[in-house]
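Each in C-alpha cells, the structures are laid out below.
All of the numbers you see were taken from the coordinates with simple rules; none came from a lab. Computed from a predicted structure; not experimentally measured. Cβ atoms are built from the backbone, for glycine too; each structure is taken alone.
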Structure 1
Amino acid sequence: MAVIPNEQPLFSLENLLAGGTGVEFEQQLQVRAAHLDLPVVLTPEACALLLETSAEQWRLLPEDTRARGLVQDLLAVGLLIVEEGEPAQPRQSDQRVRDGHWWALSAIHHRHSRWAGVDSASDMVKNHLVTAQDLVQQLGKPPAEAPDRQAGAIALPRAMPDAVAELLAGRTTCRNFDPDRPLPLDVLAGMLQHVLMAQAQVETEPGVRFLKKNVPSAGSLHPLEAFVVARNVEGLSTGIYHYHAVAHELGREATQPEDMDGFCLRLLSGQHWFASAHAMVVLVCRFGRNFWKYRNHAKAYRAVSLDVGHVSQALYTAATAKGLGAFVTAAINESEIESLLGFDPMVDGALAVCGFGWRADAMATAEFDPAGQVWTHWGQT
C-alpha cells in the first residue's frame, strides 16, 4: 500500500474573524491499496496501527478497546482483512493480487490509474485545454521541443526516400472516419493477421508454448489479448469479439452493450472523434502470463506497457499500408470493458484502445499533418 499525505482546504469562521483568509487546511493521510479501487482516508492513529500490522502473519484482535475499534474500522474499509468469514470480498481481492505476482508499486499504480466515468473531452473544453494556444495560456510554454545542439556534432547523411520511409511518413493519427463506407471483413482480418496473429509457436515441453508474432514481447510471452469492437465491418455484426491469435478467429462475447454508440463514447472517455472508427481493438493484458516469469519484478509492468506500444505502432503501419486511418489512446474508462466482460483489473487489465477504418473526405476534427502526407491543405485550427 501507499500512504500519501494530503491537505484539504476548509472554511474557518474563527480564522476569518481573527483576520485570516477564512481558509484552514486539514491534514489527511490517504491510503491506496492494490486490492481496493478507491483511496481511503485515515487518521494518523489508524494509519500507524495499519503500518504496524504484518502483511504476512495473522494476528488476534487486540484486547485494548481503543485498538480493537481501530482494527474494526480498518476491516470495514478493507485495509485489514479477516482470515475467514465476512467480509470476504477484500480478502479475495487481496489474494488475487498476491497470486498475480505483482510488484507492489506497479500494482498500486495500475489499480489507481484506471478511470471510471471520466469525460476527458468535456474536461478539456471546461478547462480551456483544447488548442495549443489554450495550453500555453493555461500552462505556460512547454519545455523546448529538443535539447540544445552540441558543439562539434557530426552531421549525418539523409537517406534517400524508399518504400519504408514513405510508409512510415504516411502515418497521421485519424480523427475523421467515413461512416458511409463499411470496412471489408478481409481488411480487418488482414490487420489482425499482420499484427496480432501468431506466425509460429514453439512447445518447449507439453503444455508450455511460446508464440512468434510480428511484434516483439518481453520473454516472447505475448500477454496482450485483443477484444475487437466491430462498428462498421461488412459481414460482421456490430459487437465485441475476442480475437484468438493462434486460431485466427473472432469469438463473439456473450455479453454485449445495449447501446454500442454510448459504450464506445464512454470507453473512449468522450473522445467522439475516435468513437466512429470502423473497428477498435481493446488491448487487455493477462498479467499472469507475463508475471509467471517476471514475478514481483520492478520492470514487468513497464515491459507490458512496451508491448502495447509495439502493437499500436504496428497497427498504425499496417493501417497506413492499407490506406486506412488509425489511432491509439490510453485515455480510456477501463471500467466500461471490465464491468461488461467481468474482468478483475488485476488479472485482466485494459491498457489502451486502438482503432482503424476509412478516413473521411473532410477534416471536421483537426488532425496533425504538417507535412501534408494525408491532407493537401493542412493548417492550424
Structure 2
Amino acid sequence: MRPDSVRPLRVALVGDYPVDEGAAVQNGVQSVTYTLAHALAARPDVECHVVSAMNDVTTTYRRAGALHVHYVKRLNLPRLITLRVNDVPRLAAAIRSINPDVVHGQGQDRHALGALASRAPAVITPHGVLFIESRLLQKNRWDVLGALKKRAVADMEREVFRRARDMIIISPYLAQVYGSMLTARCRFIENPIQDDFFRIQRAPEAGRTLFVGTLVPRKGVHHLVRAIGEVVNDRVRDEPWRSHLQFRIAGPVADPGSELEVRRAIAECGLQGRVRLLGPISHEELLDEYARAQVLLMGSREETTPQAVAQAMACGLPVIASRVGGIPDMVEDGRTALLFPYGDVAACAGHIRRMLDDDALRARIERTVRVEAQQRFDPKSVADQTVCVYREVIARDLRI
C-alpha cells in the first residue's frame, strides 16, 4: 500500500505479544512489542496492527482500544519443524492481509522472517545476540538435540541479517558484536518502558532484593543466591538490614535445570526462609515488587538491554548487575549502578553490602537514573523516533 497525506500510516508490528490484553508480559521482547504497540496506537497519524504467532490462542483477532491485534496459531510441534512449514508462511500471509505501509519485525526469529517474507517495506529490530545465547542450548558434546537447536537458531539469525535492508539497533553493544553482519541501514533507538514504571511510588523495605526475568541458564540466578548466602552468613558486622535480608525471584521457569540449580544453592546456603521463587506474576504484582525492593540484582552471562534494568531505572530502583553485553551501555559503574564480573559471587556480595549500607549512594542513584530513564526510555519519544524511521523506509521504497 502507498500512504497518502490524509489517512494514518498503517503499521504492522510483528513480534511476541500477550495472549490476553492485561496478562502478565512473559519476556523482554514481548514487553517491548506491547509498549511500542500501545505508544504507536495512541498517535492520530498511525493505524497500528500487531501480528503475533503464539501458542494457546483462542482467537485470530481482537481490538485493544485503537490497537488491532492479529494472532497466528502455532502448531503444537517442535519449533524446528513449525518455523518453515507454519509460522513464517502464515505470518507473512497475515501481514499481507493487513496491507501495511510498513512492517516492523521484533527479534531475529519467526516474526522477523515473517515480516521479511511479507514483501512490505520492512524494518527489523534485533533483540539479544542469538548466536551467543544459542551456545548455551547445548548442555554437553553429546547433546544432539541441543546442537541442532543451536545450529537452527544461529542459521535463522544469519538469514534475518542477510535479508534485512533496514534495522533499528537498540544498543551500541549490538553494533560492536555483529560487526560485518550488519549490512542493513541502521538507526539507534533504545527500547521503550511502559509509563506505569515511571509512576511507581517507591516504598522500599530494608534488605529486600529482587530479580526479574525468565529462569534460564544464562541469567545466572544461582550465583545471585550464593551472593545473598555470603552476605547472610557474614557475621563480621551486624547491619540493621541484615535480619530482614531477602531475595525475591520473579518470573517464569523456562529451564527446569536452572530451577534445580537455584534450589540447590538455596539449600546449600541455608536460605530457605530468605529466598522466594515467585514464578510468573501479574503486572500489578510486578509494579509492587519494584516499589518495595531496595535493590535489583542481575547476574547474567549474556544480556543486550534487559528490560528489568530499564524498568528499575524508570522507578529509581538501584541496580547491581554483571558487567556483560550491553549492560555497561545502560548504566555506569559507581554512578548509576554497581557492576561485577559474571560469576564473581564475592564481588556481587560486596556490592550488596555496600548498596544496602549506604543510604546516600542509593538516594543519589535513584535521583540520577529516574532522570536518565525519562530521557531515554519514554514510550512517546521512542514512538516518535520510530515513526521517523518508518517514513524514511517508505519514502526510499517509493523511489525504487
For this session: For helix-only ellipticity at 222 nm (-39500 (n - 2.57) for each DSSP H run of 4 or more, over all residues; to 500), the calculated result is -13000, so let me know which of 1, 2 that is.
Result: 2
Exercise. Between structures 1, 2, where is mean count of other Cβ atoms within 10 Å over residues 9-16 highest?
Worked result: 2
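If we compute volume of the Cα convex hull per residue in Å³ for structures 1, 2, which one ends up with the highest value?
1
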Problem set entry | Value 4.4, calculated as distance in nm of label points 7 Å out along Cα→Cβ at positions 161 and 209, assigned to which of 1, 2 | 1
